[in-house]
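Pasting the structures in now, so scroll down.
Here, each number is a calculation from the coordinates, and none is a lab measurement. Everything numeric in this text was worked out from a predicted model, so none of it was measured. Cβ atoms are built from the backbone, for glycine too; each structure is taken alone.
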Structure 1
Amino acid sequence: MKLVSLACLTLLTALHTAGQSPITPDKIIPLFNGKDLSPFVTWLVGFGHTDPDKVCTVVDQIDGAPAIRLSGQHFGGIVTKERYTNYRLVVEFRWGPVTWEPRKNRTRDSGILLHCQGAFGNYKDDFTAPWMRSVEFQIIEGGTGDIILVQGYDAKGGKKISPELTATTDGKTKNWKPGGTPTKFAGGRIDWYGRDPEWKDVLGYRGRQDVEKPVGEWNHAEITCDGDSVRFVLNGVLVNVGTQSSFREGSLLFQTEGAEIFFRRIELHPLKR
């Protein structure tokens, strides 16, 4: 390993997995209590589990209610202490006005990493990355609802692991298309159905079919993880579906990635059978 000792990697992995089986909700589990970040641990590039610049905090009020603020100043995020499987995640989020280098003038970017597995920072083989191998619900201007299959390294053998997933497309693009041709992906991304082919990485970008609301307005997302499938609904619109996923459980990571973002509702609901 390059920069992190094996002993440190073992500790990081132990902190993440905790030796417990993943939790299947049988009632609503609120991951934000309106007061603190107690269900989470912080992971930031260059700082690990410390947060000297207060990137991840709780604000007393925004639009009349408490919220989690992820400032975007450093890359990383907050990671649930527990692992979960078979749930419907209900989230409300909105952008703030603040952006930071190196994405100061680029699209506002964040995301929710589902089914996070392995040691912290395993997106890079020296385990200093902001992300972990996972299946991402992408939150980015013009691309909210994309699926990103985030690759990562195994701490024990150094093997690179690529999440796999099947989605239906038109066979020409990576946009999800209901009733399209089943296509298997190993790593990479599956764009939501309306992602503009002329998308540009510029601050404030809006696509012609965007379902995400304008900056400053709250969005409502429902993310269903049911066995080997994921289903993304944004503001009441089904925007993406994946099946036959190789990842079915893990922690959740809410990203800070160069843009200020607020979350005021984070709940895990039982699946309806």
Structure 2
Amino acid sequence: MVNAQMKAIWSYRGFIWGSVQREFQSRYRNSLLGSVWAVLTPLATILIYTLIFSRLMQVRLPGMNDTLAYSIYLCAGILTWGLFAEIIGRCQTVFLENANMIKKLTFPRICLPVIVVLNASVNFLIIFGLFLCFLVLVGRFPGWVILALPPILIVQIALAIGLGIVLGIMNVFFRDVGQFVGIVLQFWFWFTPIVYPASVLPEYVQPWFRLNPMVSVVAAYQSILLYGQWPQWSTLIPALITAIVVCLLAVGLYRRRAGEMVDEI
């Protein structure tokens, strides 16, 4: 089942890559600076967080006197969450937004979420690369532990695309799903230690937070980028299992409902 979908994606890799290129180019086609905005916008985001929280508000993490610590902590969490939320948000509308193409062209519909993931990943890599350059400039580059990021990124993307495809298919048949997802993501963001450290939470809340698969993913990024430490791989096992389950669920749901989606959209 999974192998068949992977073969279909590989067979249409030219279509997928062409779509990614066209979307990236169209985003900046009529602007004077063109793709330079892809650098300026995330750079402004990093500078704003650093200026406001480190310099103006003088926010400190518990047990750390470093003025940049909270900005790095915040950026690590927000960049991680941004990729996750973008994939889910765009996947849950991808079939509806491409209704005309689905009806007129013959191609594996599973390619559409893959295009979303690749576009979101390009945006993430640009801003994350700038963030790493920032860490180098301020002398806070984590060193060799940066090699731990790719497996964490894979778990994160698998979790996001699995949920995104499930929600995208459900949204075709039940349009309220799209509205509901936006609300859930807002609550999910604040139930993930991104703006605040998990250590400030009451003890009775801690077990409930461990049910959130994004807690361990965000914590792994923060451990690497802020503390320069290898993540605790065992804490990522629940997130990995969840990602595998939702991906299998997404493939199964897609196989059962792909034909019906054409009539619904």
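Structure notes:
- Which of 1, 2 yields -23500 [helix-only ellipticity at 222 nm (-39500 (n - 2.57) for each DSSP H run of 4 or more, over all residues; to 500), calculated]: 2
- Test item: log10 I(q)/I(0) by the Debye sum over Cα atoms at q = 0.12, 0.17, 0.21 Å⁻¹, for residues 47-206 alone calculated as -0.63, -1.24, -1.54, pick one of 1, 2: 1
- Entry that produces 18.4 once mean count of other Cβ atoms within 10 Å over residues 79-86 is calculated, selected from 1, 2: 1
- Read-out semi-axes √(5λ) of the Cα gyration tensor in Å, computed value 25, 23, 19, structure in 1, 2: 1
- Value 1.04, calculated as Rg/Rh (Cα atoms, Kirkwood Rh), for residues 167-254 alone, assigned to which of 1, 2: 2
- Entry that produces 34, 13, 8 once semi-axes √(5λ) of the Cα gyration tensor in Å, for residues 119-182 alone is calculated, selected from 1, 2: 2
- Comparison of 1, 2 by FRET efficiency 1/(1 + (r/R0)^6) of positions 103 and 191 (r between Cβ atoms, R0 = 30 Å, to 0.05) - largest value held by: 1
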